[in-house]
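A.B. asks: Presented below are the structures under discussion, each in the form of structure tokens.
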Structure P
Amino acid sequence: MNILFGTDGIRGKANSYPITPENALLVGKAVAKYFSSRSGGKPRAVLGKDTRLSGYMLENAVSAGLLSMGMDVLAVGPMPTPAVAHLVKSFAADCGIMITASHNPACDNGIKIFDRDGFKLSDQVCGELENMIFDETLSSSHIANNLIGKARRIDDARGRYIEFAKASIANHSLNKLKMVLDCANGAACAIAPAIFRELGAEVIVTGATPDGMNINENCGAVCTGKLQELTLENHADLGVALDGDADRVIFCDNRGEIVDGDRIIGMVALAGLHSGMLQKRQIVVTSMSNLALHRAMNEAGIGVITTDVGDHLVIEAMRKHGCSIGGEQSGHIIFMDYVTTGDGIITALHIMKLMQESSKSLRELAAFMTPFPQKMVNLAVAEKIPLEKLSNLQNELKIMRQTLGDSGRAVVRYSGTEKRLRILCETEAPDDLDIWIKRLESAVKEDMGL
């Protein structure tokens with residue numbers, strides 16, 4: 001099990017270990033050392049960030065580490081995470097590094113790394129990087145001064161991604177659609193509005209005034225109240241909320257009701273089934289996806305492959321099984337025909353195109369399933385005790401399975417980025433939900449002495 005790398009890179013409080021400039025320098029050196037040994041020429045990395053104040057500090061530290069080991073740096077500034085993944089391929093770079101804590105508050109930050117094909121690193125590669133970072137000789141490793149890397153700012157990086165995103169729907173006109181767009185005061189502020197407007201949509205923008213400390217603050221994919229309010233006020237066809245690095249997206253329909261990742265995946269899969277574009281007649285989701293999605297897909301003859309939480313695990317399964325659509329309930333959606341990671345902007349473009357081609361509203365498209373009631377509890381923990389050692393919890397889970405059968409379930413897991421235990425409970429009968437979530441929470445607290 002990796003120590004630094006969680007389910008989505010390295011993450012933590014900015015200016016506290018492991019998100020310190022000293023450690024960021026070591027990460028840069030390790031990345032340069034690893035990818036330089038696999039480069040066919042002068043190695044180079046694409047380096048992006050979101051709008052957090054701490055991003056400037058970490059960008060310079062990572063860049064210094066890369067340069068000190070002979071790797072050139074192509075700095076693209078504030079940029080969506082999926083844009084960095086695309087630019088790695090566009091610039092024929094050896095890797096990409098994104099400085100972001102995604103949907104977390106401004107006090108946090110993190111580091112995501114992509115390989116030369118734009119995919120997130122496997123757990124094995126992350127483990128190799130960790131070994132280098134923890135090797136005390138890395139900090140004193142230097143190359144000859146005439147081999148130090150060069151750094152330069154790339155002025156046309158935004159334009160490259162904008163054109164790529166538009167091309168993913170073949171520059172399909174969106175001129176009949178009115179949308180509210182929440183950019184989460186994050187990495188997509190200068191990019192997303194331009195993309196939708198250039199394709200003809202009427203765009204009401206919110207959450208697009210970043211000040212370094214307001215990313216994801218009462219806005220974005222994890223706080224959709226303003227989006228829903230503005231969608232209703234402006235009589236918009238839909239609302240689109242990105243998160244801080246724009247790798248996830250949550251929608252609301254014209255009545256202001258939330259449409260999450262499960263329903264987005266399902267509606268795209270059904271459309272792909274009818275058009276013949278759904279590869280392998282399968283989708284990939286995580287253990288957090290609603291049972292109603294599984295039922296709807298099974299009834300349509302679409303197979304569902306389930307992974308643990310983490311979009312990189314979804315992508316690994318998609319590549320293994322040759323699937324074209326997959327994602328997470330939280331809004332990480334992967335269109336494998338176009339992207340190598342979750343992309344909120346491209347997901348929104350494809351949903352809006354589907355709305356126009358089908359002559360259906362988002363509400364109508366999402367009506368294929370009625371989600372089971374779900375509730376989640378997050379418990380702060382001092383130690384991540386193996387779940388199998390929590391005897392009271394295991395007993396309650398066994399009783400729940402025996403009692404509910406296929407009409408309910410629970411998912412208990414530790415967060416990959418925080419010291420938290422997450423308990424998700426889902427039941428077909430709403431009255432059962434609070435009963436079971438309380439029983440499971442009490443069992444965990446008894447096991448852990450909370």
Structure Q
Amino acid sequence: MNEPERPLRLDATREEALEHAAKLVAEAWRSFDRFRPEEPALDDRVRELIRGALPEEPVPVHEALDDAARILDESIAQPRPRYFAFIGSSGLEIGTIGDLLAQTYDINLAVDARAATVVEHQAVRWVAEFVGYPSAGGAFTSGGTISNLTAIAVARERALPGSRHRGLAASHPAVYCSEEVHYSVTRAVELLGIGSDNLRAIPLDGLHRMRPDLLAETIDADLAAGVTPVAVIATGGTTLTGAVDPIGELADVCGPRDVWLHVDGAYGLPAAAVRPELFDGLERADSCSIDAHKWLYVPKACGVVMSRHAGVFAGAFAHEEGYLPHQQHELHAADITLEYSRPFRALKAWLAFRAHGAKQFRDAIAKNLDEAEFLYRHAQATEDFEVMEAPPQLSITPIRHMPDRVVPNPHNQALADAIQSDGRVYLASALIDGDVWLRPCFVNFRTTEDDVLALMDVARALGERLARDGA
């Protein structure tokens with residue numbers, strides 16, 4: 001009897017396809033271990049692929065995989081050691097393998113997934129322990145945007161009970177943050193009906209940190225005016241400068257006023273494992289977020305939201321669903337998070353800690369901190385370069401090229417654009433206090449001091465050329 005046709009299965013080509021994919025991945029990893037002299041332009045084959053119509057018939061799996069690898073190789077890959085631009089993952093190899101395993105089993109953590117559910121809880125505890133946030137519960141998310149939205153939703157329901165059902169028509173809520181807050185917080189207050197007009201941006205001190213005294217004044221004025229403070233968002237590493245808000249002092253403001261304190265540590269919180277003094281008071285925060293796909297190096301998407309009061313999350317999210325039976329009032333993950341279909345993101349973080357150990361992560365983070373300080377000192381000592389008044393708090397080191405006879409802001413923006421077009425290194429610009437800066441960020445375990453020196457060499461050479469040409 002003939003075997004029935006089984007569409008959408010690789011069948012006899014499974015092992016062959018997997019072996020070929022493994023070779024492509026290994027080749028990519030080898031390429032990430034060394035710098036690339038320039039980013040390649042799109043070749044004719046890639047242009048043909050991205051213009052192609054929906055295929056009606058299949059091509060050989062090897063061909064499809066090779067084409068996919070070609071497209072990826074001609075994209076901007078953050079794991080490369082001289083990628084200093086937007087804060088992202090450096091593609092930890094064991095995390096990639098963890099993703100492959102997790103996606104193969106296609107586990108859904110919306111409901112109890114037995115061992116996978118327990119591993120997620122364990123991974124949350126490990127991340128919390130790593131950064132010094134005790135007794136935390138929580139869940140893995142797609143990243144800081146969802147983590148921050150989740151925490152603010154919980155804070156909103158706590159401050160305004162029943163608002164998830166009634167809405168906010170009769171309420172006057174406010175959320176408080178640093179002037180350098182990440183835009184994900186702005187999105188969250190917009191989506192939650194609080195409104196960006198009610199997001200109070202508190203001025204900064206000389207180190208670009210939120211001022212606790214002005215926060216207290218603003219909250220007290222709002223309370224006197226009948227406004228309900230929903231949450232204070234402390235930033236544990238701003239995107240522009242890497243500044244860490246004074247968490248303990250903010251907790252001193254929030255505690256007596258019964259305001260939820262959330263720490264957005266998506267970028268910087270892993271540094272608490274190396275420089276805990278910067279995050280003094282973290283244990284007093286009501287919730288915090290961290291992106292393991294940033295400074296814990298695992299591939300996207302891998303965020304975590306944690307809270308000392310994880311049990312109250314159900315008040316913001318739980319529903320009685322006929323297809324999600326609750327046995328003995330046990331909460332499912334869907335009761336405490338925004339998502340229903342939720343992949344097993346925790347596995348790559350869990351596997352990374354098991355395969356490397358916490359010490360190796362602390363060492364890698366410390367190396368990135370050293371690289372940021374190395375750039376600061378080197379740029380400070382280099383003619384025509386300017387650094388910020390204070391050394392970097394974390395791993396972001398803004399620098400400016402300031403030769404004579406140039407207009408600083410247009411010149412530095414042109415320099416950032418030229419560096420990206422040149423392709424030997426990759427970084428972004430940032431507008432800080434009204435001025436354009438080059439903003440290198442170090443969150444890659446592959447980066448070395450030689451790569452930092454290469455960044456300076458490229459910036460100096462291109463900057464001098466632009467200055468000569470009058471750009």
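Just so it is clear, none of the values below were taken in a lab; they were calculated from the coordinates. Treat the numbers as computed from the prediction; the structure is a model and nothing was measured. Cβ atoms are built from the backbone, for glycine too; each structure is taken alone.
A.B. asks: P, Q: which one has distance in nm of label points 7 Å out along Cα→Cβ at positions 15 and 367, as calculated, at 3.7?
C.D. replies: On the way: P: 5.3; Q: 3.7.
Answer for the origin of the read-out: Q.
A.B. asks: helix-only ellipticity at 222 nm (-39500 (n - 2.57) for each DSSP H run of 4 or more, over all residues; to 500) was computed and gave -11500; which structure, P, Q, did it come from?
C.D. replies: P
A.B. asks: Relative contact order in percent (Cα under 8 Å, 6 or more apart) was computed and gave 20; which structure, P, Q, did it come from?
C.D. replies: It was calculated from structure Q.
A.B. asks: Next question. From which structure (P, Q) was P(r) over Cα pairs in 5 Å bins from 0, in percent, for residues 383-438 alone calculated, if the value obtained is 4, 17, 29, 22, 16, 9, 3?
C.D. replies: P
A.B. asks: Give the label, chosen from P, Q, of the structure having the highest value of distance in nm of label points 7 Å out along Cα→Cβ at positions 175 and 351.
C.D. replies: Values: P: 2.5; Q: 3.3.
If we compare distance in nm of label points 7 Å out along Cα→Cβ at positions 175 and 351 over P, Q, the biggest value is for Q.
A.B. asks: One of P, Q was used to calculate percent of Cα pairs over 31 Å apart, giving 42; which?
C.D. replies: Clearly, the read-out refers to P.
A.B. asks: Where does the value 126 come from, among P, Q, when volume of the Cα convex hull per residue in Å³, for residues 47-238 alone is the thing being computed? All intermediate terms of the calculation are to be shown ahead of the outcome.
C.D. replies: Working: P: 126; Q: 232.
Matching structure: P.
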